[in-house]
1. Rg and Dmax of the Cα atoms in Å was computed and gave 17.6, 50; which structure, 1, 2, did it come from?
2. -10500 is what came out when helix-only ellipticity at 222 nm (-39500 (n - 2.57) for each DSSP H run of 4 or more, over all residues; to 500) was calculated for one structure; which of 1, 2 is it?
3. Assign the value 0.15, calculated as FRET efficiency 1/(1 + (r/R0)^6) of positions 111 and 207 (r between Cβ atoms, R0 = 30 Å, to 0.05), to the correct structure from 1, 2.
4. From 1, 2, which structure was distance in nm of label points 7 Å out along Cα→Cβ at positions 103 and 135 = 1.6 calculated on?
5. Using distance in nm of label points 7 Å out along Cα→Cβ at positions 7 and 71, single out the structure from 1, 2 with the greatest value.
Structure 1
Amino acid sequence: MAFFKITHNEKYDFVTLHNYGCTFKCSTCSYKLRSGPDGIPGFSRPKPEKFLTVDEMRQALRTVNPAKVYFMGGEPTVAKELETMLRFAKEELRATTKLGHTNGSRLPLPWLDGANVGLKAWDVALHRRVTGCDKQLIYGNFKTAFESGLELAANMVFIPELVGIDQLESCAAWLSSLSPEIPFHIMGYIPVPGQEYRTPSREEMVAAEERCHRHLRRVNSSLLSTQEALDLSKRDDRFDVVRIA
């Protein structure tokens with residue numbers, strides 16, 4: 001698929017290019033909170049009516065000349081235009097480039113400065129069950145990207161009875177083998193329609209943070225309601241954006 005929307009945050013001087021599509025097939029994906037009848041397998045957000053051309057994206061970015069250019073999805077690395085836009089952002093705009101979130105399946109990339117990687121599980125079998133994809137590719141890519149100098153952060157969704165505290169701690173321990181300074185964000189699961197899993201309690205979230213803090217210095221967490229997740233601008237002005245394309 002491709003990029004279908006660009007938003008601008010004037011206060012923090014960044015734009016975000018939004019892509020449709022993903023390489024994973026996670027039944028618990030929070031994008032399913034916006035599900036529609038015309039979604040593609042494994043990614044059920046309504047399909048955009050129109051996708052942007054490279055020329056349209058370049059022109060939109062030139063109008064605001066941002067200091068930072070972010071790419072999000074779905075999974076932004078499925079867009080064939082990604083490397084073209086990364087190069088444009090670095091060479092013409094002189095901007096910092098970052099994948100605002102990614103599953104890590106194509107890291108590292110040229111002209112990319114950083115990425116926030118969503119790790120899904122530690123156990124090999126569970127990772128394949130959750131995502132439909134191989135764990136080693138993701139963790140191997142993360143290590144290669146980190147060693148190449150990319151500024152990386154990681155996150156994981158805490159889903160009691162599926163991706164539990166032991167999975168979170170194992171990932172934190174692995175990350176600490178690269179650097180104990182890698183930021184790690186624990187997200188409390190938001191129930192997806194049709195799935196049996198529950199939201200963790202606040203006590204469970206505290207316990208998860210404490211376990212991960214045994215390995216990493218920069219651990220935090222969030223536990224959002226469905227309504228909060230669907231309108232993050234009410235909690236964080238970084239999401240207070242204007243659509244420019």
Structure 2
Amino acid sequence: MNLVIDIGNTRIKSALFAGNMLHIFKTFDSFEQLLADVTFINKANHAIIGSVVEGLDSFYEQLHQKIPILIFESSTKIPLINLYQSASTLGSDRLSAAIASYYLHPNCNVLTIDAGTCIKYNFTNHKNEYLGGAISPGVRMRFKALQHFTSKLPFVEPDWSYSNLIGTNTQNSILSGVLNGSIAEVDGIIDDYKRQYPDILVLLTGGDSEFLAKRLKNSIFAHQNLVLKGLNDILNYNLEQT
């Protein structure tokens with residue numbers, strides 16, 4: 001059994017995989033809470049950690065006392081050819097999601113979109129080369145930014161059912177701008193990729209994937225746990241190399 005941990009900007013997501021199958025999924029609010037769940041940790045023989053957060057040496061050391069761990073870094077062996085020009089600054093979540101998509105659709109042009117704190121676009125071509133993509137603010141970040149960077153606009157809680165184009169008051173105008181704008185961005189970028197790669201497959205994951213999947217005009221494959229799956233694929237790949 002593999003313990004897979006994805007440390008993001010807002011949550012700690014974890015899972016136990018039996019082979020390639022996700023067996024148990026859990027989220028934690030803190031590292032202390034995760035480390036205290038000894039029963040969960042002890043079910044695994046190996047662990048992998050992917051993180052977009054710095055300064056976690058103490059957590060790594062404490063977990064390593066319980067189980068052998070692999071920290072996913074730019075030097076970690078992966079099954080893709082990584083052509084990203086600044087590989088050391090590439091987020092583990094971006095590459096993990098792309099690797100999961102590669103295992104699902106090898107030898108294909110694949111755009112993987114991870115809609116979480118940020119919206120991340122990751123492209124892998126039919127030669128199984130990771131080229132890169134794009135990063136833009138996530139849906140919730142856009143709501144927060146409008147309040148933070150203006151003196152009069154309020155913070156508006158997302159209303160995922162809102163779909164009007166014309167907002168007739170300030171709150172609805174913000175809802176229209178953020179929600180419809182996010183949808184238009186994702187659809188537009190998919191269209192741009194399709195013009196260059198007509199046979200491209202699009203996979204969508206992340207916390208806001210359910211909202212986007214219902215509203216996008218383009219055809220996509222939704223998968224809630226691509227980052228965790230990709231980390232598990234990376235761990236299995238490295239275990240096979242030893």
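1. Working: 1: 17.6, 50; 2: 18.9, 62.
It was calculated from structure 1.
2. On the way: 1: -8500; 2: -10500.
Structure of origin is 2.
3. Values: 1: 0.15; 2: 0.95.
Attributed to the structure labelled 1.
4. Details: 1: 1.6; 2: 2.4.
It traces back to 1.
5. Working: 1: 1.9; 2: 0.8.
Between 1, 2, the highest calculated value is found for 1.
Just so you know, all these numbers are worked out from the coordinates, no wet-lab data involved. These numbers come from a predicted model, not from an experiment. Cβ atoms are built from the backbone, for glycine too; each structure is taken alone.
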